[in-house]
Structure P
Amino acid sequence: MKEKVVFITGGSKGIGRRTVEEFSKQGHTIIINYRQNSQIVEDLISHLKGKYNNKLIAVEGDISVPEECERMVTEILNEVESVDILIHNAGPYVKERKSFADYSPEEWNYIVNGNLNSVFYLSRLIIPKMREKKWGRIITFGYDRVETSPGWIYRSAFAAAKAGLASFTKTISVEEARNGITANMVCPGDIVGEWKEEEIHKAKEHHDPDTPVGRPGTGEDLSRIISFLCQEESDFITGSIIPVTGGKDVLGKVFRQ
């Protein structure tokens, strides 16, 4: 694939960071969005520049705020002609187990804005340039079986936002197909902690009895799928919801707790 410009939200750590490394390895220009802690981003860029020779651009901003998205895209388009690949990795997740009735309107809107509305805010600003080039790739993130709109106990706001995002992803894929733009959603399994930034070969050294394939999932498992979906030859794959779970019934585990 010819060199592309890849914009990754929440790219400073976790699965986002692993995805930044995957595309850097391929020589693409990477725009790393982050919301806070610029030192982490500076350290990441320094680390990657020591391994690869691609261009790396950091852009600070809150994806859940429309005005912030407009400012970020303006800054980006001052640096590059357009964004070819947009990876909506960032999205708030509250670990606290909380019934929907216990959410305040502010808490609810924070989750929905960060996981659903932010994809609208950024996509509407970036897609026009993709249309001009007749080429683009959009990746969103969901969760296990999100396309069936399942209930998720104590995760009502997150589940509702992601279920809506699954529908929105499919809509983008249909509306933009004639413009050479694909849109797909990847759904991570139970990938936690340091495994979000780890490589597959390290996971193979650990046994996970709760996952059918027998090992933990890693950020590399996700970044490899994302990379594949963004290839030139992957243009026939669009509107797909792809689970990356190692065969684990993630929601089933949640309901049994």
Structure Q
Amino acid sequence: MAFKGKVALITGGGSGMGQLAARNLAQQGASVAVLDVNEAGMAETAEGLPGIKPFAIDITDTDAVVATVQAVESELGPIDRVCNAAAIMPFGKLLEQDARVQLKLMDINYGGLVNIATATLPGMVARGSGDFVSFASMAGIIPGLLMGGYCATKSAVAMYTEILYHENINSGVRFVCVCPPAVATPLWKQAHDTVMPKLISEAPSLQPEEVLADIEQCLETGKYYSMPGKQTRLGYVMRRFLPNLVWKNVHKVEGF
């Protein structure tokens, strides 16, 4: 594992990728602060691992995030890794999905990242070390019908993280922007419970362990983008150089 520090902070630690990342780090001996609104999920995350400390918090609340980060560093010590995995994933056609749902998507998926980054990174940069792992998605790179609200948030996450990385490129902090395709987690179930585009419903899902392994490899080798999965980088190249072909395929598969 690429983590050599003592203290990690993980958002979305009550389920899915955040839960697995927290347990992995705690099993390696790290002290892990997990942040989530899902208290039952965080209790499950911490089960059998006294190194995990739950913090019930809404990451869209800027003041609460700042106070929580201060509490984490006071109780556990300086933060050596931040993993921002908190997100929601309801799908829907843009003119049919409630505007309030679309705005909530942006508040949590993007706004939560902004709150976490501005509360944690200044200390890491000042110390000249640490890891900052930001969960974007291939949905933030390759657009898809019926998932515009989610795609917009992950595109914002990807752009924000890229600029954050370049503004602090010589700081000693390692940055990774994770852009996986579909991953078999409870988050994926949120999409299934709304509306599922054919383009991704027919594609195989990665296992969370595959994504986390790729993140560690990227941190070890100094790669900024983590794009796990056999066809993921091909999709990135197609979107960049053949965007019209990508859209043509999307319309063909979805049938409109």
Structure R
Amino acid sequence: MASIVPSQVAYSDEAHFNYGRYRGLALVGARVDDAPALGRALRELLDASGMEECKWEKVRSARARFAAAKLLRWAVERAIAGEITVDALTWDAGDERAARAAVPHLANLRRMYAHLLGDLLPLRQPGALWIVYPDEQHALRWETLARALPHVARIEPRASSGEPLIQLADLFAGLAVYSRSGYAAYDRWLCLPPAERPPAAAHASAGGEGRFSASDRERCALLDDFYTECKLRGLRVSLRTHQGLRTYGPDHLMCFWWHGG
């Protein structure tokens, strides 16, 4: 019997897996044959923005926000065209003390990766065989995880610096987590008069109630830009109803899953 050749590929990364109340993972999926061209297109966007790498932690300046916004808009367009899928999984670890007492960070990360790859990934292309390229995370036993997933041919960690699609997964993971952890800041940002919302607004300096850190200024603007783009393009993504990016069921071009509620 001829062996089944993987037809799908997924690129993944995590956000805040070992600190903070909200943690996250994200996958960007595509057809194996399409992945090289998609990666090159993202690389061209990064080069045009003068960025070697664009990940969530770098979204602290206008330059990084502009680059991230280009990548996210590109992702929306490619998802609508049927060329990529996005699955972002977030979970609530509770306060730091409760989180440490409950499940160690790495054990929880393994459990969430098993859920994302084992339960959610097969919903994208039932019956397909996948290759998974996560960002390098040496603390996880990828071979052990792959053996438990019959629909995954192999898992091969790669450096995100050389894989723009992993960077895109990182952006979605960070954005999904921030949409929950930073929602209060975003809600205050929305209450500002439109002319005062730009990140460079003089009154939006750090410190004081109702003010914003440099990171929050950029990230609130990026979150709003992404959510607005989703609404304009007819994507069924909720933000304000549940105070965080969320969708229900697998029949979305971009899925924002909440684990445990």
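Work out which structure the value 17.6, 50 belongs to, where Rg and Dmax of the Cα atoms in Å was derived from one of P, Q, R.
Answer for the origin of the read-out: P.
Please state which of the structures P, Q, R yields 0.40 when FRET efficiency 1/(1 + (r/R0)^6) of positions 153 and 233 (r between Cβ atoms, R0 = 30 Å, to 0.05) is computed from it.
It traces back to R.
Where a number appears in this text, it was derived from the coordinates with a stated rule and is not lab data. Being a predicted model, the structure only gives us computed values, none of them experimental. Cβ atoms are built from the backbone, for glycine too; each structure is taken alone.
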